[in-house]
Structure I
Amino acid sequence: MPTEASICKIQIGEFRNVDPDSLAFAFDALKSNDPQTQNCQLEIKMISAEAICQSNHHSYHPAEANFYACTICGDGIGKLISGQELEIASIIMETVQIETMDETRKA
């Protein structure tokens, strides 16, 4: 039996510089090109940025408001733990039943 994609789950990190609305627009424009994806829904999960500072290894959320510095000690980013993701988390496929001409005539 044929299958089609019903849900595509994407994870986007806060620092990835991907606009979710633009991604959704492009996804909707492209999905109509293939019968197996035309009914697929896009689910976007945004991943918050998390960093560890250079000197004291504090875990914090880097933000523009504090110039991306550690909110505890003021030091710079030593390592970005999360926030750069751009991943397909999952694609849910469903089996589709196709009506034959005989089944259509019986109805």
Structure II
Amino acid sequence: MKADIQSRGLELTEKLKVQIERKLQFAFHQLEPQISAISICISKLEGGVGMNCRLRISIVSMEDIVIEDTQSTAYVAIDRAMKRASRSVARKIALLQKQKNV
């Protein structure tokens, strides 16, 4: 799964990039056929007190899903945002499939 990964205010290390790609694969591997694009932006909050993770998931024939999470570290923000996004995408796809069957 290809994703656009960006960072603002912090260095996107190889370790962080690999972690994001691994979590993406785990969170969305079953839903991959319905996902057309994923973009992730990790940013440092003003004052340097925390990290924000913003995910935008584009689903075929549906509106984009945007999830944001702010935590003390980038790793925790990414983990929580991915879990929420995975649940949201699964719900939207299930709803779409249900509507097609009606």
- Note on the structure: Candidates I, II; mean count of other Cβ atoms within 10 Å over residues 34-41 computed = 17.2; producing structure is II
- Item | Among I, II, structure where FRET efficiency 1/(1 + (r/R0)^6) of positions 2 and 26 (r between Cβ atoms, R0 = 30 Å, to 0.05) as derived comes to 1.00 | II
- Query: Out of I, II, which one gives 39 for relative contact order in percent (Cα under 8 Å, 6 or more apart) as computed from the coordinates?
  - Reply: I
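If helix-only ellipticity at 222 nm (-39500 (n - 2.57) for each DSSP H run of 4 or more, over all residues; to 500) comes out at -4500 when worked out from the coordinates, which of I, II was used?
I
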- Message: Given a value of 2.5 for distance in nm of label points 7 Å out along Cα→Cβ at positions 66 and 90, calculated from one of I, II, which structure does it belong to?
- Response: II
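Which one of I, II has semi-axes √(5λ) of the Cα gyration tensor in Å, as calculated from the coordinates, equal to 46, 12, 8?
I
As an exercise: mean count of other Cβ atoms within 10 Å over residues 50-57, calculated from one structure in I, II, equals 15.9. Which structure is it?
Only one of I, II returns 15.9 for mean count of other Cβ atoms within 10 Å over residues 50-57, namely I.
We did not get these values from a lab; they are worked out from the coordinates using the rules stated. Nothing here was measured: the structure is a model prediction, and the numbers come from that model. Cβ atoms are built from the backbone, for glycine too; each structure is taken alone.
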